[in-house]
Every structure is written in C-alpha cells, then in structure tokens.
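Below are structures written as structure tokens.
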Structure I
Amino acid sequence: MIIYKTDDQVKLMQISALLVSQTLAEIAAMLKPGITTLSIDKLANEFILDNGAVPSFYNYNGFPFHIITSVNDVVVHGFPGKEELREGDLISVDVGVIKNRFHGDHAYTFVVGEVKPEILQLVKVTKESLFKGIQEAVVGKRLGDIGYVIQHYNQKHGYGVVKDFVGHGLGEKMHEEPQVPNYGKKGSGILLKENLVLAIEPMINLGTKDVFFDKDGWTVRTADGKPSVHFEHDVCVKKGSALVLSDYSIIEQAEQKNSNLNTSYY
C-alpha cells in the first residue's frame, strides 16, 4: 500500500532527512587515508544519538552496524570494519535515522585522494543522474519516468545500471511502497501524486551491472570487481518540481574543506 504524507508529516520527514545530511557532513570532515570504516560507524552512531534520533539500520533484519560503508567494488550494504581507507579509495556511505517516528535515508559517495579520470567521471555522472531522476518526481509523471532518465543517462556513458537493488518509498517504515527502480520505460508505472516521499538512489557500476553477495550475506559487490558509485536523496513529489528533503550542500561544504577528499569532478 502506498502511503501519501500530510504536509506536517513531510516537515517531520525533512527533519529526519536533514539529520542524515548533517551526519554525512560530519563523516565528510573526518575521512582520510588510514581511518577505519568502523571508526566512521562509531562517530555516526554517536552523532545520531546526540541529536535525539536512532540509527535506522542497526539490527534492521539483523544488520549488525549503524551505517553502511561500501568501498570500491562494493555496491551496497558494506560492513564497517577494521580495514583502513587508502589513497584512491571510493567510499559510499549510506545513513538512516529515525526521528519523530519518521525515517531519513540517503547516501553519498566520497573520493579519497587521487583516482583515475574514468572513476571521477563515474562519480560525476552517477550524481548527475540522481538529479535528473529527481526532476521527474513531480505530480502527473509516472514512476517509470524516474528510472528511464537515470538508466538512459548512465548507459549513454557505458555504465552498468544495477537492477538487483532499487530505491523505495519512505515514511514511518524505512522501506515503503513503491519500489523505485533505476531503470524503466517512459510513461510506465504508477501515476505520481503529491506528497509521495521517495528515496531515489542510483547504484551505478563502471563495468557490468551484475553483482554478487559476499559470504556475510549482506555485502554486495560488482561481478567484475570494478568500482561502483551510490548516491541517494529523499524526495517529496510536488506540483511543478520535487521537494528535496535532504541537503547535499552541507555535505559538499565539508567535503571541499577536507584536503584528503577529491572534489575535482564537480
């Protein structure tokens, strides 16, 4: 069942979404070679709790950490651990919080140090494709319009569009209807109506779209070992233009102040 939100509920969801953005900005400020993803998980958990919320992911279907850290060829659901980040790593960080009963849930990919131009281009195009998808999240469009533009834009650059994992509705549950694929056909799917809140999240691979699960049953990797990039925003369907509930600008500000991070793809 699709649950449309009231205006007051959308305002509460924006508070949750912005806390995720603030958490990601805190993470952006600390990223550097030599840091462990487990220490990132610890910081994020403390920051979320200090701001009157709880992490959405912890113990969700048995997930044993507070955030998701997906490095290089990990597409989604990467476990934080003791392995240190290195110069040239990509790290996609996905954060969820529950505050005022409502979830916020979005992700951002960071580039640690110098990488090949083809990887910077992958990050740039994936991020751009998210905003192209958001432009379609307006009253009167159809769900397939979002997936179509994301798929078309990335495939035009020769990238693999992951089909095994998709975006979703968001509300008092972290995963609500409808599913939001990053592929689709123009004019297909449900008609988009006002105050439908969606987590739109392209997961795009430098090579094949195919993925596989690690032995832990959670971590998802690219089948060819090439890098993957993940960006996600919380978006409310409105007339004329979508309302983006989360805020990348505060993440980008922190990212640009951190000399260990590469923002030359902007």
Structure II
Amino acid sequence: MEPATPFSDLLTLERLEEDLYRGVCHQGAPLHAFGGQVAGQALIAAGSTLSDALRVHSLHGYFIRAGRTDRPIVYQVDRTRDGRSFATRRVVAVQDGKTIFSLSASFQRPEQSPEHQAAMPDAPGPEGLPELWETGPRDGGWPIFEAVLESRGVGDPHGQGSLPSTGQGPRRHLWVRTRDALPDTPLLHACALTYFSDIRLVETSDLPYMDDTRERMIASLDHAVWFHRPFHADEWLLFAMESPNFASSRGLARGQFFTRDGRLVASVVQEGLIRRPSALR
C-alpha cells in the first residue's frame, strides 16, 4: 500500500479567480485521469460558489475526452440559476484548451416531507470480508485507491464482490468508506461518494463476459448521482450495483448506497464503453 494520503487532498482545488478553479487528478486507467475524481472536483468547484445552506441533490456528467495526469485541469463554473429553494451550476473541465468533462449539478435548501425508500439488500457486514484491493488487478489507479479507501466485497472475492445474476442482470455488492476521517462538510462527503461511485460500477455490466486475461478497454461515457439523505463517507456504506443492459459495446449499470442501518442515501447510474482487444483491430 502507498503511504497514507488524506482523501480530502484528492478533491482540493486552487482558486484562480471567481468561478475558475484548477486541480490535478491521479490515474484510473493507465495514463488516463480517474473519472470519479474529475467529477468530484467539478462538484467541489460548483459547490464553492454557493452557500452551505444549499445541499447538492443531483449531478449529471458527460466524459468527453480522456484527461491526462501530467497536466492540470481547469474547472469553469457557470452560475446558471440561483433561486430561493434551488440553485443550478454548470461546470466545464478543460485541459490543454479542450473540454474533457461537463457537469450539471442542482442544489436544494433541505425541506421536511414524508419519506419512503427501497429496502436495503441482505448483506453481511464488512467485518471479515476480503479487501477489494486484495483480489483486484494491480494496474491503473489501484495503489492510490488502496491508500485512500477501504472497500470490502460481498460474495465472490475473485469476482470482486460479484453475486449470482438475477432477472435484473449481473450484480455486485461492495462496502466502502474513506480510510481517514473527513471534515464534517456535507459537500465534501457528497464529492467522496461521487468518487466512490466510479469504482467498479460500469464494470458490473461486464461480469458475464470476463475471462482470465481481463484485457479490455473501459471508458466512462456519462454518470448521474442523486443524493437522498445526509450521510458520512468516512462511515461504511453498502454500494449495491446491478446492470440491466449491455449492447453495442455499452454497458449500463445502476447502484444504490445504503448506511449500515439501512438508510438509502444515494442512487447512481452510469454508462460506459467496454471493448475487447479483438474489437479494436
């Protein structure tokens, strides 16, 4: 494992001027910036232009080009709307003069209302389960993931938390949390969950087609997160994933985050491009 890295350092941005920020990202796939970190930094930039009284409730992002890890990324924030209950921000991430990622995020002043939610899946607690890093491949961003996150897989450890498929398609359950305690800042915890949500989600759609070589090209296309209830990303969250569709080399996956006491705190959907080397010849 690499030396301990404060998770919050991964989301720290330099303010260049009003509505303009700069950050650096580590790799996810070899030589490519990790998309979850790009999305998390874009959300930090958006939230930095708002009062703490407003909480992010949704984000929608498109990965347009692969980001580089040897260049800074500049985040340009557009203050689309400021209302009494809601505010909207649009963020464009630019590297070498080209847009690599775009984000739309909506923030709400919390309100009291009736509630309902889906039930948490049956799953053992994280204690005693194998660390994802013990069973996963050692390429891409794995060392930094291992340094900043704890993740434990439910089910097949060699399938990295995979479970038997259901009528909804292949499934995977992971327990996740940051290794270090985070400041009690709701925006930071939301950005941490956004970071988590790009690890192993879209690959769930590829579980039925995995082979011993694991050779494949994976690229996130778009990503959406809805935040339902307050939570802490430095406490265990169950990330329950499933994939209802794979076609035309695009895998669709959706997930839900639950606290240990069963509260549904966020939902996520992602589509990614997954190709084998034979498809690239």
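At a glance:
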{"quantity": "Value 14.6, calculated as mean count of other Cβ atoms within 10 Å over residues 112-119, assigned to which of I, II", "calculated": "I"}
{"quantity": "For 1.00 (FRET efficiency 1/(1 + (r/R0)^6) of positions 16 and 88 (r between Cβ atoms, R0 = 41 Å, to 0.05), calculated) the corresponding structure among I, II", "calculated": "II"}
{"quantity": "Structure with the greatest value (metric distance in nm of label points 7 Å out along Cα→Cβ at positions 32 and 192, set I, II)", "calculated": "I"}
{"quantity": "Answer label among I, II for the case where helix-only ellipticity at 222 nm (-39500 (n - 2.57) for each DSSP H run of 4 or more, over all residues; to 500), calculated from the coordinates, equals -10000", "calculated": "I"}
{"quantity": "Comparison of I, II - label where relative contact order in percent (Cα under 8 Å, 6 or more apart) is highest", "calculated": "I"}
{"quantity": "Among I, II, which structure scores highest (criterion: distance in nm of label points 7 Å out along Cα→Cβ at positions 160 and 200)", "calculated": "I"}
{"quantity": "Distance in nm of label points 7 Å out along Cα→Cβ at positions 24 and 184 derived as 2.0 - corresponding label from I, II", "calculated": "I"}
{"quantity": "Which of I, II yields 17, 39, 31, 13, 0 [P(r) over Cα pairs in 10 Å bins from 0, in percent, for residues 168-239 alone, calculated]", "calculated": "I"}
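Laboratory data are not the source of any read-out in this text; all were calculated from the coordinates shown. For clarity, every value in this text was computed on a predicted model and none was experimentally measured. Cβ atoms are built from the backbone, for glycine too; each structure is taken alone.
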